[in-house]
1. The value 14.4 for mean count of other Cβ atoms within 10 Å over residues 22-29 was derived from one model only; which of P, Q, R is it?
2. 2.1 is what came out when distance in nm of label points 7 Å out along Cα→Cβ at positions 6 and 78 was calculated for one structure; which of P, Q, R is it?
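Each reported figure results from applying straightforward, stated rules to the coordinates on display, with no laboratory input. Quick caveat: nothing in here was measured; it's all calculated off a predicted structure. Cβ atoms are built from the backbone, for glycine too; each structure is taken alone.
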Structure P
């Protein structure tokens, strides 16, 4: 398995998920909750792809025990964590915007 390629996929999907979650927050701030929910769903889908790539690496390493840990792989794991946290915070912020606007 190419750890570099999988790391790049994790970074790409994680970055997409994080960006979509941030866009969802912006739409909620503007009061466009329908668009915010749509973006949040897209964010979640990107983050699921990110987790799938990460799982592939974990399963490969468990079976073969020869995966080289590189700074790129560490960076990819950071993107995954950051995307997860941004999505979770976006969900909460959208909920709060709805409460404030009594939606």
Structure Q
């Protein structure tokens, strides 16, 4: 499942096995939300480095990467427990970028 939200945010589901469907990224996508609510801590440990690499590939001056998970597993990643908090987090970062913080 890949859903484009607000024209610039791509929400994608990470399966219980840690698999991600092919992402349909258009030129307008700057923000990414990984829905990992169904992923166990054991699987997260296996794919954690890939998530860190993906997060580092996003220019913080242009976009955001937020993970929705009940497991906190890395201090350098933006991890929130609900989808609404992910959207709120992205909105706050976009405001900060507009204000040039």
Structure R
């Protein structure tokens, strides 16, 4: 079953100046591309949750707990700019850019 990319993730991608598409890699949710179409990473394990999915299915409070736990668990790899861990964190778990982008609009 393919992953339906959420508006949350699309907005995060827009804020990072990248494009997201359903992944062609078995077991991954999304593929991340730069504006020229160069693939940067495949991120998100199919079958695992992410912030927008948890927020929609289990509520904001539960999603916030899962976000905190995700960030703790991936502390080392989520800061390596350009890595799959970085893109997963920024597109599936982050919240700062959406808030800033909405304020600027």
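1. R
2. The correct label is P.
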